[in-house]
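These notes open a run of structures that come right after.
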Structure I
Amino acid sequence: MTEITSHTNHGKGRSCVITRRACFSSSHRYWLPELSDDDNASCFGNCALAPGHGHNYELIVSMAGELDSDGMVLNLSEVKHAIRQEVTNHLDFRFLNETWPEFDISTSEGCLPTTEALVRIIWNRLQPHLPIVSLRLYEQKSLWADYSGEDMNAYLTIQKHFAAAHRLAREELSPNENEVIYGKCARPHGHGHNYLVDITVKGAIDSRTGMICDLSALQKLVDDLVIEPFDHTFLNKDIPFFAKCVPTAENIALHIADRLVEPIKEIGATLHKVRLQESPNNAAEIYPNDSSCQNI
């Protein structure tokens with residue numbers, strides 16, 4: 001009986017972050033009345049086509065607090081109710097441009113319902129009801145936005161893929177010495193991976209377009225500077241940089257970051273993170289402007 005009693009308040013008062021997932025299906029259109037049809041098409045591409053297009057959105061709500069005597073930060077029933085009442089009831093199976101007043105582009109204060117604008121407005125609606133610390137909104141598996149209450153700043157991530165081979169070995173070392181360091185990865189004919197690369201940019205959300213930067217321009221930069229040059233190559237032999245630099249996941253991620261920092265700055269955003277996943281078990285992350293560990 002004493003042992004049972006001693007665990008009754010296990011964890012009470014200790015800090016914890018919990019997450020809750022919510023999904024909704026919505027459509028939207030990127031079109032501004034002050035632009036001509038040609039200018040809208042130039043700025044937003046196919047996203048400007050009427051009557052719009054849809055997505056299956058996935059929202060991840062992170063909340064922080066202290067455990068109570070029931071072993072919970074929050075009652076999940078209350079969390080579900082708040083998210084449903086403040087977000088999904090408003091957005092599910094709706095045309096986002098016509099849901100909330102923040103997206104009313106007939107007024108000068110209205111902005112387009114981009115992923116990054118949407119996640120910020122969801123924050124504003126949930127924050128009075130839940131102790132949220134961050135939100136992530138997936139528009140699709142390869143595009144998502146993060147927000148943590150930093151005024152107009154948000155994070156936007158695009159995910160790309162390339163297939164490449166490499167060999168991990170240092171020229172000045174013997175085969176045996178390389179094998180000691182790199183194991184099977186030092187074998188002379190190399191091996192391949194299907195790499196996933198996440199490019200995360202940070203910036204202020206434009207009050208009218210709802211964007212951190214031109215998404216099409218960002219995708220083109222990554223395609224032109226990373227995917228096209230790297231895809232279906234033997235990195236050691238086809239990429240001059242890796243003729244002398246061992247193409248570990250860490251070095252590849254760092255080289256990708258070096259390639260992208262300035263071009264991304266030129267389109268109005270800041271490169272926040274490059275994450276390179278080499279396999280389901282291995283990944284490397286580079287933060288060009290901050291060497292400390294970060295969560296986003």
Structure II
Amino acid sequence: MTDIPNDADARRAVPPVICYPTDSLPAADMSLYAAARTTLTSVSQVIVPPRDAAVIEVSAGQFLRIHSVQGPQVGDLNLFSADDLSEQFYSGKTRALHGTHVTAGDRLWASFPNMRPMATITHDTLDWYGIDEFGGSVHDVIGTRCDPYTGRLLTGTDYHHCCHSNLTRALAAHTGLSIHDAETHVHDVLNVFMCTGFTRDTGQYFMKASPVRPGDYIEMFAEIDFLAVLSACPGGDCSSEHSSDAAACYPLEMEVLRPADGTLDRWVPPAKNKYDRSHGA
């Protein structure tokens with residue numbers, strides 16, 4: 001162990017500074033979305049089978065709800081711009097701007113170079129959970145997704161129904177891409193309904209039983225046209241393990257809803273990021 005400096009306590013006591021203050025971010029018009037929500041009608045639904053994934057198309061100005069329909073189940077969500085798969089959900093920047101877990105009022109940001117809101121979370125029936133005594137909370141943007149590569153490293157075996165593989169298969173089937181080409185687009189996820197945090201002693205990523213129950217949902221407003229690809233995680237409620245066939249798993253539902261005509265007249269679609277991309281060259 002290295003020598004502890006005499007001023008170690010003073011160094012630890014330096015107060016933190018928020019890396020990305022969000023006061024100047026374009027504000028989501030939550031009152032507009034709330035009014036539109038009162039007029040919603042369902043236009044399409046898809047069931048996501050346990051240990052598998054599905055895709056649904058969402059148009060700008062529509063709402064997407066992800067429902068728990070049968071039992072406690074978490075899901076791994078990827079978002080892609082409908083006309084450009086390279087524009088996709090950027091979990092790291094979303095985390096940097098909004099925190100480790102997201103809820104109503106937070107936005108799901110797109111990757112560079114567009115870096116614009118893809119969706120705004122408008123309702124969350126699990127917002128009551130908050131942060132528990134372990135530091136855990138719901139809907140995280142800190143985890144990646146269970147994948148066969150990490151599984152191979154840790155267990156020496158191959159498992160094909162982890163979320164990474166589920167998302168890959170679903171995207172390939174929807175787009176006509178090969179499995180290998182589709183895999184290059186699969187990215188870090190929004191862990192819908194998953195309850196996670198970091199241990200205070202070792203700083204390790206942990207999961208615990210999700211508080212989600214049938215009837216719960218998270219809802220988001222589509223700021224752009226996007227594809228939502230959702231995997232029903234093989235870990236079920238993630239109370240013990242993932243990437244296995246041992247956990248009890250249940251389906252999830254994705255539902256697209258349309259507001260009444262005229263309710264979004266003052267909504268303005270988000271512009272692409274205006275950085276000139278010169279990078280000082």
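No lab work stands behind these numbers, since they all come straight from the coordinates. Everything numeric here is computed off the predicted structure, so don't read it as measured data. Cβ atoms are built from the backbone, for glycine too; each structure is taken alone.
Out of I, II, which structure matches 76, 64, 29 when Cα extents along the principal axes in Å is calculated?
It traces back to I.
Upon calculation of distance in nm of label points 7 Å out along Cα→Cβ at positions 62 and 254 from the atomic coordinates, which of the structures I, II produces 2.6? This figure was derived from I. Computing volume of the Cα convex hull per residue in Å³, for residues 174-237 alone gives 118 for which of I, II? Of the options listed, only I reproduces it.
Which structure, out of I, II, was percent of Cα pairs over 16 Å apart, for residues 46-93 alone calculated from, if the result is 57? The read-out was computed on structure I.
Source structure of the calculated read-out (helix-only ellipticity at 222 nm (-39500 (n - 2.57) for each DSSP H run of 4 or more, over all residues; to 500), -6500) within I, II: I. Of structures I, II, the largest value of FRET efficiency 1/(1 + (r/R0)^6) of positions 86 and 230 (r between Cβ atoms, R0 = 35 Å, to 0.05) belongs to II. Supply the structure label, taken from I, II, corresponding to relative contact order in percent (Cα under 8 Å, 6 or more apart) with the calculated value 35. The value was obtained from structure II.
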